[in-house]
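Enquirer: Below are structures written as structure tokens.
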Structure P
Amino acid sequence: MTLVAQLRYRYPKRNLVRRAVVRLAATRPAAWGISRVLPALDRGLLKLTDGRFSLTEIAAGTPVVVLTTQGVKSGQPRTSHLLGIPFDDNIAVIGTNFAQAGTPKWVHNLLREPRATVSYRRSQVAVIARRVHGSEYDHVFAAGALVYPGYAVYRARLAERPPTAFVLEPVTGQTTRTTTGGRT
């Protein structure tokens, strides 16, 4: 079974307001502000709603997956809220860091230990992260631009530090864990 199917991952259609939010978010000033505020807001809303909703999905119509990696220095689980890009029935993630300076820590974590888990809503799947290069890298960015057009802007802005991209593939033989949560 594919990762998209295991997670029951869906990508909602954007209305006019959501398209405007996405265009605004790609601008340099908005990306700077969003990079400082949105992760905490998404974490809070995901926790409050048992993983069912994120501010990113509500405001921009862009689904967020939760990637749990092993910290390079600590060895402890580290979670990151990322835009999930449907790619060949799997999910791709791109380490743009909102086009800000520095590579995201989750990228370093996956480069050291590619085994991780990815969650969407109430489903969680063990994955292996495969770094992409060459033409596949370009295809991931093209797919990413369909999910979030800002990726094309970020890629141009980050020419001196090309963002790292991964395709998350389910670990064969692992079962999907779905939680029912305590809220109704």
Structure Q
Amino acid sequence: MAAFFSNIARPYALAAFDYAREHQQLAAWKVSLESAAIMAAHPVVAKLLSNPQVSVDELFQLFCDVLATQLDQERKNFLLLLSQNKCLMILPAVSEAFNAYYAALEKISHVRVVTAVAATDDFKQKLQQALAKRIQHEVTLHCEIEDSILGGAVVHIGDRVIDGSVRGKLNRLLEFSLR
């Protein structure tokens, strides 16, 4: 479902990014979108967003009321567009894509690294240096632990995934042996 949302979110994020860059408002849009994303992801709000008995106008007004201090007319119009298209639930994906465009503009890549156990500082430093050299950007690592990958690491760089996990290798081995 997340991939589906990111495909829908990308054009909205790009439009917001282009507007914000053109009007020198990148930081303000970033903050507004992140706040709206946090709000949309909240369980109570997410339930409202999926409730067909709650009108588009009510949802739009809820977001405007909560985010009032961060919204100018253009950001309100953006939220209105999302609400009219019944897309407020994709705000987390919109914010993530917007931040990816912003980071690319600044030549910073935010890389998510998932490992089975906590990564050592030495591993993080070597991985950060290798990735920075390979993608020609400054790299910021965000490390997560997920024991289901068994060992190794899964590296997420924007839309790209490098699966060096034991589970991934086992799955590829199984696929190969079934051919």
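Enquirer: Identify which of structures P, Q gives the largest calculated value of relative contact order in percent (Cα under 8 Å, 6 or more apart).
Expert: Biggest value here belongs to P.
Enquirer: When distance in nm of label points 7 Å out along Cα→Cβ at positions 121 and 145 is compared over structures P, Q, which one is greatest?
Expert: That would be structure P.
Enquirer: Still on this structure: To test your reading of the models, identify which of P, Q gives 9, 30, 28, 21, 10, 1 for P(r) over Cα pairs in 10 Å bins from 0, in percent when calculated.
Expert: Values: P: 9, 38, 40, 12, 1; Q: 9, 30, 28, 21, 10, 1.
Of the options listed, only Q reproduces it.
Enquirer: If mean count of other Cβ atoms within 10 Å over residues 9-16 is computed to be 18.9, which of P, Q is the source?
Expert: Q
Enquirer: Which structure, out of P, Q, was helix-only ellipticity at 222 nm (-39500 (n - 2.57) for each DSSP H run of 4 or more, over all residues; to 500) derived from, given a value of -19500?
Expert: On the way: P: -11500; Q: -19500.
It must be structure Q, since only it matches.
Enquirer: Here is a further query. Tell me which structure, out of P, Q, gives 4.1 once distance in nm of label points 7 Å out along Cα→Cβ at positions 73 and 89 is calculated.
Expert: Attributed to the structure labelled P.
Bear in mind that the values in this text are calculations on the coordinates, not laboratory data. Predicted model only: the values in this text are computed from it and were never measured. Cβ atoms are built from the backbone, for glycine too; each structure is taken alone.
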